[in-house]
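These notes open a run of structures that come right after.
Please treat every number below as a calculation from the coordinates, not as lab data. Note that the structure is predicted; figures quoted are calculated from it, not measured. Cβ atoms are built from the backbone, for glycine too; each structure is taken alone.
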Structure 1
Amino acid sequence: MRGALETLAAERLQERALFLGFVEDPGLVYAALDLLVAPSRLEGVPLVLNEAASHGVPVIASDLPGIRSATLEGATAVLVPAGDAHTLAGAIQRLRDDESARARLIEEARRHASSTFAEDAMVERYADLLDPDWRARPAPR
């Protein structure tokens with residue numbers, strides 16, 4: 001569907017949409033963003049939310065269970081009802097116009113991502129899930 005989407009984007013968005021495909025260093029893309037908008041209708045726990053947070057990009061996303069589990073509404077992301085274009089547009093405009101709100105989201109999202117989704121924290125949570133008694137055993141030699 002890429003061709004059809006590129007044609008539609010060219011018609012409706014002029015030159016404001018880019019279809020990058022695979023990017024070796026996504027940090028370069030995040031550095032160019034003012035805001036990440038993830039208007040999903042179905043979603044698990046998207047890695048892009050944590051990537052955006054770690055790169056200092058504020059997030060607006062659909063209020064879906066997986067997204068809700070990875071964010072703190074109003075603190076690390078702005079969540080809007082899935083499929084509600086009017087509310088989504090309003091949230092985008094509010095964050096575009098409110099520099100202090102963007103700064104607060106960025107700061108809290110970075111803190112949350114580094115403490116909750118850091119590799120060490122994730123490994124410990126997986127270990128707790130797979131073997132709740134692992135901490136009580138002596139460390140292997």
Structure 2
Amino acid sequence: MNDDPARVLLVDDQTAVREALAIALEQESDITVIGLAGTIAEARTCLARTPADVAVTELELPDGSGLDLIQDLRHQRPLVQILVLTANSDRFNLVHAVAAGAAGVLLKTAPLAEIVTAVRRLCAGHPLVDPVELMRLL
């Protein structure tokens with residue numbers, strides 16, 4: 001990672017989750033939150049204004065599936081690293097998120113410090129998904 005702060009977009013339909021994550025991430029000198037979005041449409045608007053290094057997204061959004069957002073990002077902005085942060089621990093959805101292009105998956109029950117570490121790892125180009133573990137799940 002260069003000297004510029006990592007640019008992070010937070011996408012979650014729960015305002016409290018977005019704001020708590022933004023506060024935690026903004027405490028870090030090497031991370032800046034470029035936008036908060038509650039829907040896929042809002043996320044697309046944010047990304048059109050300011051590019052992101054990492055997008056943190058929920059899978060269940062009011063205007064569609066986070067899987068659609070992941071696929072859009074893979075096609076339109078392939079350098080953006082995607083972290084799925086979800087309350088849904090359904091293995092089927094998590095595997096599909098990785099198959100769609102997510103570089104990492106965490107449950108919302110993860111400690112904030114773990115989420116911050118995950119964002120940093122993704123910025124450095126280190127996926128959180130172990131290919132061997134993914135094959136086991138499949």
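The table below gives the values:
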item	result
Read-out Cα Rg over 2.2 N^0.38 Å, computed value 0.95, structure in 1, 2	2
Distance in nm of label points 7 Å out along Cα→Cβ at positions 108 and 124 derived as 2.9 - corresponding label from 1, 2	2
Among 1, 2, which structure scores highest (criterion: mean count of other Cβ atoms within 10 Å over residues 4-11)	2
With distance in nm of label points 7 Å out along Cα→Cβ at positions 84 and 100 derived as 0.7, matching label from 1, 2	2
Identity of the structure behind 10.7, 34 (criterion: Rg and Dmax of the Cα atoms in Å, for residues 36-91 alone, calculated), options 1, 2	2
For helix-only ellipticity at 222 nm (-39500 (n - 2.57) for each DSSP H run of 4 or more, over all residues; to 500) computed as -16500, the structure of 1, 2 it came from	1
Origin of the value 1.4, where distance in nm of label points 7 Å out along Cα→Cβ at positions 12 and 28 was derived from one of 1, 2	2
